[in-house]
Structure I
Amino acid sequence: MAGENFMGFLAILGFEEVLFFDILKYTMMGIGVLVFITLLFVKAGYGRYANKKWGPQIDNRWGWVLMECVPPILFFVFFLLGIDHTNIALVVFLLIWEIHYVQRAFVYPFLIRGKKRIPMVIVGMGLIFNGLNSYIQGRYLFYLHPNYA
């Protein structure tokens, strides 16, 4: 099954996907705590605090699209790679996620007023976070989870 071979390269390295999943999950939680503490002292370089010291910038709308287009795509791919496409609970989770992120990625950015710009480093960090978060949520729900009734 596709879901079983999805992370096959980890097996070559001697990792089970569940171990990789757990390490990533706890690493993301730790990074969240560090970022929270850091942002008490540093003004993040977007919105009203955007400035040139954060590096090259792009149009805010397209930055949002780039950051937020990853979750609906990856989550749907994980659903397709999953082990149960008929479980109503999983389909509901999929629909809620897709509605939220399609709106966030493809509707909201074009409702933003003004001509603000967003640093590429912020877009890159958002893209990485969204990709890892989509992996954690999607792989757990559609492959690694216990059975949902």
Structure II
Amino acid sequence: MVNPLQAHNSFAPCGNNNHTNLVNLNQVTVTVSDIHRSIHFYQLLGLRLIVHTHDKYARFLCPSGDSTFSLHVPDSPLTPTGTSIYFEVDDVDTKINEFIKKGISIDHMPEDKPWLWRESELHDPDGNHIIIYHAGVNRIDPPWRLK
């Protein structure tokens, strides 16, 4: 029997090609109740719709890099997940002002955090928690990073 992980190459090299079999985050999928409303919302955030096969699934390409972000309408009612979705931008204040002009409600305006990131918070139409942030080098290499 073929191992499905090997057959679909689910474990791909991350960054440095000298390492193999490292897990590379490809996409994140969140549950939503209305695919059309959610597609519209995430397009307002700047994601590019690349798949919409039916009224239960859609996938976007993130504007920078090759990560994808998916929406799925489950068969059972939605339950809160406690998951936060982070989208990094170069200028949080400018991006949040763009969102406000598009009519997107912002829960917390941009502020500098003790972990050296600038963040703003909002929710999608189904209550999924979204953080728009800029971390720069501190995302991967904060001063307290383990060596």
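The maximum of distance in nm of label points 7 Å out along Cα→Cβ at positions 104 and 128 over structures I, II, that is, the highest value, falls on I. Using the calculated result -4500 for helix-only ellipticity at 222 nm (-39500 (n - 2.57) for each DSSP H run of 4 or more, over all residues; to 500), pick out the matching structure from I, II. Going label by label, the one that fits is II.
Source structure of the calculated read-out (relative contact order in percent (Cα under 8 Å, 6 or more apart), 36) within I, II: I. If you line up I, II by distance in nm of label points 7 Å out along Cα→Cβ at positions 48 and 120, the top spot, with the largest value, goes to I.
Here FRET efficiency 1/(1 + (r/R0)^6) of positions 32 and 136 (r between Cβ atoms, R0 = 30 Å, to 0.05) has been calculated and equals 1.00, so which of I, II was it run on? Walk me through the intermediate numbers first.
On the way: I: 1.00; II: 0.45.
It was calculated from structure I.
As an exercise: volume of the Cα convex hull per residue in Å³, calculated from one structure in I, II, equals 163. Which structure is it? It must be structure II, since only it matches.
Readers should treat all values here as calculations from the given coordinates under stated rules, not as data from a laboratory. Computed from a prediction, not measured in an experiment: that's the story for all the values here. Cβ atoms are built from the backbone, for glycine too; each structure is taken alone.
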